[in-house]
Structure P
Amino acid sequence: MDWLSVCEDKSLQDLPYKIELNEWGNIVMTPASNRHARLQVEIALLIQSFMKHGAILSESSVSTAKGVKVADVAWGSYEFFIRNGEETPYLEAPDLCVEVRSPSNSFAEMMEKKDLYFSKGAKEFWLCDEDGNMSFYNCRGEREQSAIFPEMVKKVDLEIKGM
């Protein structure tokens, strides 16, 4: 199966799962909790508060050597969008790819996705664990903070405002 077929398949619309393709074209579905969804949105809002140019993407598909992977949150620079527009899936990874780890994801799986995004041109990869703790990576390894958005917090706060 190819990504266009997945996107057009009505039976795969509105599922409570993140859908990706593995290297053999098989659909891989990962259940996402509401906590996962909140972390995704909070990370996107934080990025938006820091950015001066570019755009944020949610569920951004990237064609990799091991199938189509979908970053929970991504950010692309103005230059990225000039080169890639809204191609689906992207043949080049956005500048920043962020994954929010679910209980069903192993750390090894997340590190493999990191490497796949870097092999497709990502400049940074962020990993958020289930407690909101952030890890930042460039192609040389883990960093203390993001080079793209140095203001990014090391722990995402999910406190409900007004409670």
Structure Q
Amino acid sequence: MTDPVTDPVTGFVTVRGAGTDDVGAIADLEAEAFPLDPWSENLIEQGVDHTLPTVTLFVAEAAGPHGQEFAGYAVVSVVDVDAELQRIAVPEDLRRSGVARALLGAVRTHAAALGAERVLLEVREDNLAARAFYTRNGFTELGRRPRYYRDGTTAVVLVVPLAPVTMVP
């Protein structure tokens, strides 16, 4: 996905592929959203510059007082028929505004276009808000990974099937 896509439901969220100018904002939100295990700025740069061949980063922008402003990001890895949503984060003041839904929509579209048949993710068992979000967006529990996170919390593995993308000649 190279062209920005505006979310048809909210109308104020635009999602596009991340660029080098986005690395700082992504790293700052990464540290806020995942304080126990944030990705380094170097790893984010590798994802943005496609050094990690299966990884794509998306950035959401939303209308703000100074025009379109950074509103979150998502990271997906697509390998064969599986896509893994590795990260998705939205600043606290923009949560429940449609930003995460727009990012997830971009991830699903991108993954399906690359031939993925499903999107997988791990979410902390104690992150009830995130689990409810994923349930609302069609994810179901596939399994659990006990003591998956650094602090010993169990990960819940979720999955959602993707509809195949049909190409029109």
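The numbers here are math on the coordinates, done by the rules we state, and not lab data. Model, not experiment: these values are computed from the prediction. Cβ atoms are built from the backbone, for glycine too; each structure is taken alone.
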*Comparing distance in nm of label points 7 Å out along Cα→Cβ at positions 52 and 84 across P, Q, which is largest?*
P
_Please compute mean count of other Cβ atoms within 10 Å over residues 68-75 for structures P, Q and give me the label with the greatest value._
P
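Compute mean count of other Cβ atoms within 10 Å over residues 76-83 for each of P, Q and report the one that scores greatest.
Values: P: 15.0; Q: 17.5.
Top value of mean count of other Cβ atoms within 10 Å over residues 76-83 goes to structure Q.
For which of the structures P, Q does the calculation of distance in nm of label points 7 Å out along Cα→Cβ at positions 116 and 140 return 2.7?
Numbers: P: 2.7; Q: 1.9.
Among P, Q, the structure yielding 2.7 for distance in nm of label points 7 Å out along Cα→Cβ at positions 116 and 140 is P.
Comparing distance in nm of label points 7 Å out along Cα→Cβ at positions 124 and 148 across structures P, Q, which is largest?
On the way: P: 0.7; Q: 1.3.
Evaluating distance in nm of label points 7 Å out along Cα→Cβ at positions 124 and 148 on every structure, the highest lands on Q.
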